[in-house]
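Have a look at these structures, which come just after this line.
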Structure P
Amino acid sequence: MIRKLNFKGCNCYLIDDSGKTYLVDTGTPGNLKRAKKCIGNLDGIILTHAHYDHAGSAFEISEFFSCEVYAHIAEHPYLEGRGEFQFNGFVGRMIKRLESLRPMKLIQAEDVEKLRLREFDVVHVPGHTPGSIMLLKGNEAIVGDLIRLRKKRFIAGEYVVRPSSRNFNWNQSEYVKSLEKLGNLTPLKVYPGHGVSITLERSFMEGLGVRRR
């Protein structure tokens with residue numbers, strides 16, 4: 001079961017793994033009230049990566065539900081305040097400014113690769129951040145910010161696949177390798193961090209126009 005929740009900041013998902021319930025990503029700070037309305041119990045929080053718009057409510061939600069937060073070990077320095085993401089361009093500077101107005105609380109996360117999920121595979125897809133992951137179950141995957149789905153302007157019901165902006169990517173060449181890893185799994189229904197769910201075909205990489213550097 002993969003269920004999208006109406007949180008602010010990014011798409012957040014509730015998953016069932018052999019009877020255990022996990023929240024995948026938490027959005028920006030302030031989503032605890034929404035979490036209380038739609039989540040009964042929680043066995044843990046899994047972060048696809050440590051960006052503000054995905055990890056912002058991890059502290060408050062984990063504290064309320066008395067559960068652990070899991071992330072790839074390469075993301076731990078950013079969650080604990082020992083590292084800081086660098087964004088480029090005008091939009092990147094604006095995002096950093098907005099984050100400073102309502103900083104997220106620091107958290108101590110556990111290593112997601114030690115979680116031992118039964119129905120989902122944790123796949124390391126570095127590039128957007130050092131420890132970005134996706135959760136793979138059969139022909140479905142929660143992919144975080146590996147790709148984005150955007151609606152075509154003026155065309156109702158039609159969406160296009162877009163890469164994450166290189167201004168927000170930690171390492172562009174690693175990011176492209178991770179996109180290729182995703183491409184090798186297609187056809188695949190993906191649940192992105194931003195935009196709608198869609199089934200990717202093997203040809204999706206051809207229209208992205210991403211550069212390795």
Structure Q
Amino acid sequence: MYKEHIGILGGSFDPVHKGHIAIARSAINILKLNKILLIPCAIHSQKSQLIASIKHRLSMLKIAVQYENNIYVDEIETKVNEINYTIDTIKYFYTQRKNHIYYLIIGSDQLINFCSWLEWDKIIDLVDLVVFSRANKKIFIPNDLNRKLLEKNKYIRLLPNLFHKISSTSIRHKINNKKLNFDKINELEKPIIEYIKKFNLYINK
């Protein structure tokens with residue numbers, strides 16, 4: 001049976017920005033993926049409260065990928081009104097499409113705390129781990145994770161991140177800065193800027 005190579009890139013996407021899409025493109029090209037799934041969370045398990053509703057974040061994601069090849073939005077984590085852990089999502093995909101090969105794509109900041117994730121060792125059993133740098137910092141692999149990888153004869157794949165200085169948090173601060181021309185926020189594509197303006201998102205929040 002033919003095996004697809006599928007990337008999984010989850011997050012809050014609050015809002016989605018050029019860095020997210022660049023990482024997805026990079027993963028497809030470097031890892032030779034058949035497709036990559038962008039999976040927004042309804043409730044984040046490791047961050048503070050999300051700003052935009054899941055409805056708006058989903059809409060912006062769909063706008064962002066509408067002309068992309070092999071990049072899709074998956075709504076699996078939005079269908080329940082509770083925290084959906086990464087291991088739950090991965091197990092679901094294995095139940096539906098067990099024969100495929102999955103790559104979990106995370107930032108280097110998430111890697112530091114990876115061993116605090118629910119059933120993190122099971123995640124390593126089921127997927128290949130892919131890491132991109134954040135803020136151009138050196139990537140640190142926790143000792144427990146390193147031992148697990150050696151045990152499974154696996155390794156972490158690294159992705160270049162040309163947009164490592166971009167974050168959704170900094171973008172929201174710029175949007176809320178009255179002295180800054182909204183249309184000059186280069187980290188966002190124009191259709192996303194227009195959507196945020198239309199629904200008055202991230203203003204005074």
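Data table
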| read-out | value |
| --- | --- |
| Value 2.3, calculated as distance in nm of label points 7 Å out along Cα→Cβ at positions 78 and 134, assigned to which of P, Q | Q |
| Top of P, Q by mean count of other Cβ atoms within 10 Å over residues 22-29, largest first | P |
| Entry that produces 16 once relative contact order in percent (Cα under 8 Å, 6 or more apart) is calculated, selected from P, Q | P |
| Which of P, Q yields 25.9 [mean count of other Cβ atoms within 10 Å over residues 126-133, calculated] | P |
| Structure from which 0.60 was derived, FRET efficiency 1/(1 + (r/R0)^6) of positions 54 and 150 (r between Cβ atoms, R0 = 41 Å, to 0.05), options P, Q | Q |
| Answer label among P, Q for the case where semi-axes √(5λ) of the Cα gyration tensor in Å, calculated from the coordinates, equals 25, 21, 17 | P |
| Identity of the structure behind 20, 12, 10 (criterion: semi-axes √(5λ) of the Cα gyration tensor in Å, for residues 102-165 alone, calculated), options P, Q | Q |
| Structure responsible for -6000, with helix-only ellipticity at 222 nm (-39500 (n - 2.57) for each DSSP H run of 4 or more, over all residues; to 500) calculated and labels P, Q on offer | P |
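Every read-out reported here was derived from the displayed coordinates using simple, explicitly stated rules and does not represent laboratory data. A quick note: this is a predicted structure, and the numbers were derived from the prediction, not measured. Cβ atoms are built from the backbone, for glycine too; each structure is taken alone.
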